[in-house]
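Bear in mind these aren't lab numbers, they're just calculated from the coordinates by the rules spelled out. What you see is a predicted model, and the numbers here were worked out from it, not measured in a lab. Cβ atoms are built from the backbone, for glycine too; each structure is taken alone.
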Structure P
Amino acid sequence: MSKKSIEYANTYEVLKPHGFTHADLDTLHRAESTLNRLNEEECNGWPVMHNDGRVYYDWDQKRADANKVKSDRIEARVTRLVESHGLTVSFGGDPRGCAIRILLPADENGRRRYNSWDGESWVIDW
């Protein structure tokens, strides 16, 4: 199995008891991929071809505003999905990290399952 397949299987096993389906995971994965791309664009700018044939990255306020509207729409959809399963979600804006973080409830010993560097959340990252 590939690393991504293993991460998907682990995520499914962790979220399945909360009622998540494979279709829900597909929705989360698409949303995370899109949000991560939007975060990268927010950080790096957008490719612009200049007269010398080189591609540079430049800021485009019109595209930034459009991306903000798109990311707000995606975050609202993900929030509705995750909260419908009784969990809490947060979003990361750093393109080096994961865009979607789900906070799982603590077990009887007060410990949470996590797969992130913060030691508190389950990220959608495959």
Structure Q
Amino acid sequence: MSSKIGGECKAIERAIGEKFGLILTSIASVCFGFGYAFLWGWKLTLILIGFIPFIVIVGAWMGSLLKSGVSRNLKAYAQSAGYAEQALSAIKVVQTYGQEEQEMKVYNKYLIRAREFHRKLLFKTSLG
């Protein structure tokens, strides 16, 4: 639970950090760009405005792919962190019964699953 909360806090911090300034810069660039384009070539600008719905649809599609991938990735890492936390809290029992190797195998299984989700997410976003 604590690792999941920590991960969520870091995600919020990354989202608000430099991206807020990037959003403001992008909005200003779009507004200035359209103003400049209408001033110098209004016919071409009207044609290009027709492509805005397509750009919005593709952007929304990419956003949904990224959101689903990130949520699956966070869930997989939360499972592995939760399992590790559980094993560490019961370290006396694990050590007494000699289950270190078994616990490491299970933890590695969760980590491998999380890495596979991460690779799939990177592959999907690099194709788009």
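Upon calculation of FRET efficiency 1/(1 + (r/R0)^6) of positions 10 and 66 (r between Cβ atoms, R0 = 41 Å, to 0.05) from the atomic coordinates, which of the structures P, Q produces 0.75?
P
Out of P, Q, choose the structure whose coordinates give distance in nm of label points 7 Å out along Cα→Cβ at positions 90 and 114 equal to 0.9 when calculated.
P
Consider the structures P, Q: one of them gives 62, 32, 26 for Cα extents along the principal axes in Å as calculated from the coordinates. Say which.
The structure behind it is P.
In terms of distance in nm of label points 7 Å out along Cα→Cβ at positions 34 and 50, which of structures P, Q is highest?
Sorting by distance in nm of label points 7 Å out along Cα→Cβ at positions 34 and 50 in descending order puts P first.
Quick one: helix-only ellipticity at 222 nm (-39500 (n - 2.57) for each DSSP H run of 4 or more, over all residues; to 500) came out at -16500 when computed from one of P, Q, so which one is it?
Source structure for this number: P.
Which of P, Q yields 1.6 for distance in nm of label points 7 Å out along Cα→Cβ at positions 18 and 106, as computed?
Value 1.6 for distance in nm of label points 7 Å out along Cα→Cβ at positions 18 and 106 corresponds to P out of P, Q.
Of the structures labelled P, Q, one was used to calculate relative contact order in percent (Cα under 8 Å, 6 or more apart), giving 34. Name it.
The correct label is Q.
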